[in-house]
Structure 1
Amino acid sequence: MAGLLSNFRNTMIVSVLLALVMIFGFAGNAGRDLSDGELWQAIFRWIHAFFGILWIGLLYYFNFVQIRVMPAIPAELKPAVGRHIAPEALFWFRWGAMGTVIAGIVLMALRGHAYAAEVLTLGLAGGYGADDGGSTLMGVGVWLALVMFFNVWGVIWPKQRIALGIREGFDADAKAKAARTAMLFSRINVLLSLPMLTAMTMYQTLFG
């Protein structure tokens, strides 16, 4: 067991295999097979949740830990964070965001055109009625998530490439300015994250 757990790749492979056993267990007990659309909704909701945890977990790591602690780290130790830890974390961060959005889009499509239209238009598709409030709230969550996604790929990652020296040719002032911009947009994502998560979780419980 220690040999398994000391290897990250093997640990994740076993975790995925165990998750697949659980998925087939749920499918069998619910009387569903791979031709069932609702089973695929459940599978993509699982994928969506996994990538969402990876993405938002790293967003919180950066803001709860790294950004706050960096000023207290001795100057001689900071290059280790910038050269090794931050680039690796940013890799999983941005691809976690990509996986979350792609899985979410697929999940929305699997739920049907009418559902997608209602959510993306904040309940306005076909006229706004008394029962459209849930779609409005879910739609707000979806659009907040998309804003956060574009912040990651359009601002945070490009600015971090400059700040960390991944893109060369920038002086210290330009790197400091890029780092501050990346930090501010990361904080925007933290600010948006809780209302976004509220929409995602409350909708599934109260509206299904």
Structure 2
Amino acid sequence: MSIKTNEFIDLVKSRRSIRAWQDKPVSEELLLQAIELATYAPNAGNQQNWHFYLILKRETINAIADAVQATAERIAAWPEAKTIGDIANRMLQRTAIFRSAPVGIAVAVKQYQSPIDQVLALKEKTDPQAKQMREWRNMASSKIQSVSSAIANLLLILHQMGLGGLWMTGPIQAKGDIEKILNVPSGEDIVAYIPVGYPGESPSPRERKPVKEICTVIQ
């Protein structure tokens, strides 16, 4: 089925971050289709260095939520946290969001070092300019850009399917625990967690900055 430009514009502009869910099961087949389509995203060197952990088991979702909540409570107890407002409640509310979702998708990225990065890593030991170049490249890590493009695709695809999702990086504060729960192999890093389900809310659109404010045209 083809999609016209105006339909695509409507799809992009109508997508919302969903934080409440219907008590309704989601088809595994539909989710696998969404993940497959997400992998058509651009990626560095065609490494396709992503891996998706589709979590349907309630006990596993709860175990991840428990691990994230434990780290949230630990952070909230620190004296430093007292100076940043009501951080404890904010973190616990976010944990409740994905605990209640029917499905979780943990997104991992495989470790990858391009040939140029390998050269710079060797050269930086004797050349400050090479060290600076490597730092610049690390600021725009190709592996993170690649997996992020797939996540952006995934959220749009889920929306087109009538599902909702929320791109979360907060749970990564419990990265080690999550990777143990999911048996993530060495060489992979969990970088995002996306709760998924049929939306139980219809968030209002948020204003976007005018394009003239966020774009500089170089002529």
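Observations, loosely collected:
- Structure with the greatest value (metric FRET efficiency 1/(1 + (r/R0)^6) of positions 24 and 56 (r between Cβ atoms, R0 = 30 Å, to 0.05), set 1, 2): 2
- Mean count of other Cβ atoms within 10 Å over residues 16-23 - highest-scoring structure of 1, 2: 2
- Structure responsible for -23500, with helix-only ellipticity at 222 nm (-39500 (n - 2.57) for each DSSP H run of 4 or more, over all residues; to 500) calculated and labels 1, 2 on offer: 1
- Which of 1, 2 leads on relative contact order in percent (Cα under 8 Å, 6 or more apart), largest value: 2
- Each of 1, 2 could give P(r) over Cα pairs in 10 Å bins from 0, in percent, for residues 40-79 alone, but the derived value 27, 31, 22, 14, 7, 0 comes from 1.
Quick note: the coordinates plus some simple rules give every number you see, no bench work behind them. Remember, it's a predicted structure, so these values are computed and weren't measured experimentally. Cβ atoms are built from the backbone, for glycine too; each structure is taken alone.
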